[in-house]
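Alright, structures below, take your time with them.
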Structure 1
Amino acid sequence: MNAALERYAPLAGRILLSQIFLLSGLMKVFGWSGTAAYMTARGMPAVPLFLAGAVVIEIGGGLSVLLGYRARLGALALIVFTVPTLFVFHNFWSYPPAEQQVQMVMFLKNLALIGGLLMVAAFGAGAYSLDRNK
């Protein structure tokens, strides 16, 4: 059981972990103007630059983690992207009371994502990955 878990869990974890970044990146591409408006409303400067960067990091990092190709680097890039997201978009303490609980959950979700990404960065992509097959 333990050997099977060690062999297959990293692949399952990478698949599950990468989905939020891949889908979020694609949603930004197809909802560009709405995302730009939201970023502007949250006080972001240089919105087109940061939005393009977010798309590249989310899709590129998400694919890196999913495929296990330079997964440690992809995970680190996603961490660098996710940390500021916590404080710009999910700073629950600055929201009106009616929105604080949802934003706190989003904040904690992002902390959990960072935890999973740290595991990939520390231990690599696992047995079923392009990194392993080099």
Structure 2
Amino acid sequence: MPYAISRAVVSWGLSPTAFMTIVIVFYLLLGMFMDAFSIMITTIPVILPVVKALHIDLVWFGVVAVVLTEAGLISPPFGLNLFVIQGIREQHAGQKQRGTIRDVYIGVLPFFAMMLVLIVLLMAFPQIARWLPTTMMGH
């Protein structure tokens, strides 16, 4: 099934940038409803053959996929980690100090915005994803 889907997607004639734009939106939406492990387990077998067929760097894709997965988990309004944070706040705050989920949304926005900036930077300068592995390996 994954290879049939990848052949269909490749037949659409999408550029790597167009394909990755679709993947970015897809992962951010999935992150609102699924945890990171579930996202990776269900999507990578389907997406990876397309990534290979479009000759997208696999290390770069792995970095982008992890960043997207984590960004999806904190993306308002349904990011799963937002509700975890709210639950922890309710357990440890007094009755009068307990805030609303809106407070969590506002608090997470700078972090979400920075993750989006990172995704844009990775799209514009893919060598960023390769810099650290190359540096650590001494090449």
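Just so it is clear, none of the values below were taken in a lab; they were calculated from the coordinates. Small disclaimer: the values here were computed from a predicted structure and weren't measured. Cβ atoms are built from the backbone, for glycine too; each structure is taken alone.
Remarks
- Across the set 1, 2, distance in nm of label points 7 Å out along Cα→Cβ at positions 85 and 125 reaches its highest value in structure 2.
- Which of 1, 2 yields -25500 [helix-only ellipticity at 222 nm (-39500 (n - 2.57) for each DSSP H run of 4 or more, over all residues; to 500), calculated]: 2
- Distance in nm of label points 7 Å out along Cα→Cβ at positions 77 and 109 from the coordinates reads 2.3; which among 1, 2: 1
- Comparison across structures 1, 2 (criterion: distance in nm of label points 7 Å out along Cα→Cβ at positions 13 and 101) gives the highest value for 2.
- Structure (1, 2) behind the derived value -0.42, -0.57, -0.88 of log10 I(q)/I(0) by the Debye sum over Cα atoms at q = 0.10, 0.12, 0.16 Å⁻¹: 2
- Entry that produces 26 once relative contact order in percent (Cα under 8 Å, 6 or more apart) is calculated, selected from 1, 2: 2
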